[in-house]
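Listed below are the structures to be examined.
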Structure P
Amino acid sequence: MGLPGFPEAKTFVLIDGHGDTPFRWLQAFERPDLALIVIDPLEVAPDFPLDLVRRSASFAGINPDEDLVVLVVCTVSQTEEPTANFLSPIGIGKRSRRGAQVVVHESGFGSQERFLHLLTSKP
């Protein structure tokens, strides 16, 4: 099963951004034309509920005691402030390398959260 909207893309590579940026790329192996801009939600929302992501992503075969990488997909526009989808994060097990995009309604976060001002105001 791939990400919603991209069922044919099942294998992804996480690519770090250049320099001191929190942005990374989630590059689809099967589709070189598909790369998503992602960030770690804790970079801008230290209270983001990782436990909800872990619980919701367990169906993907991620071990409950496995370290988890959590990412949120960003939307970047030339005319609008960037947003990130905190409602549907992606959880990836570091050991198993299995992952899933899940919906965490209970998180209190939305699908179009503005976050850029939080990155620039960090100490």
Structure Q
Amino acid sequence: MTATDRARELATAAAQAAADKLATDVLILDVSDRLALTDCFVLASAPNERQVGSVVDEVERALREIGVKPVRREGESDRRWVLLDFGDIVVHVLHTEEREFYALERLWKDCPEVPFADSAVPAAQG
């Protein structure tokens, strides 16, 4: 089973919102074959707690604009690893150090990557 079109749409919107706030290493993984709880993970990094918060706020704002509110929001107080659960997708915004330490890409390496290209980056650079 692969991620639904709606989950891919939400994941792409979340990834673009994160990229718009200068998140780095933005990645979408289709975890639908491995997890029954969600279809996609969106991973994004930020170099400090303030930017983690900024990315989280922008992702939440962007998804609210298309009619989706988070079911759960975890890790807000420390802003080292914030998780936004939207049901169909789960967004992980991690401080760069946490992203390297926990290496979620390695844990979910069997899951296919959903193509994402930052619309703000010209095609020749992306």
- Note on the structure: Re distance in nm of label points 7 Å out along Cα→Cβ at positions 12 and 36: value 0.4 computed from one entry in P, Q; matching entry is structure P
- Item | Top of P, Q by relative contact order in percent (Cα under 8 Å, 6 or more apart), largest first | Q
- Message: With FRET efficiency 1/(1 + (r/R0)^6) of positions 4 and 20 (r between Cβ atoms, R0 = 35 Å, to 0.05) as the yardstick, tell me which of P, Q scores highest.
- Response: Q
- Query: When mean count of other Cβ atoms within 10 Å over residues 44-51 is calculated, the result is 17.9; to which of the structures P, Q does this value belong?
  - Reply: Q
- Value -2000 of helix-only ellipticity at 222 nm (-39500 (n - 2.57) for each DSSP H run of 4 or more, over all residues; to 500) was derived from the coordinates of, among P, Q, structure P
- Query: Out of P, Q, which one gives 37, 33, 26 for Cα extents along the principal axes in Å as computed from the coordinates?
  - Reply: P
- Task: Kindly point out which one of P, Q the value 1.5 was derived from, the read-out being distance in nm of label points 7 Å out along Cα→Cβ at positions 52 and 76.
- Result: Q
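FYI, it's all coordinate maths here, none of it is from the lab. Remember, it's a predicted structure, so these values are computed and weren't measured experimentally. Cβ atoms are built from the backbone, for glycine too; each structure is taken alone.
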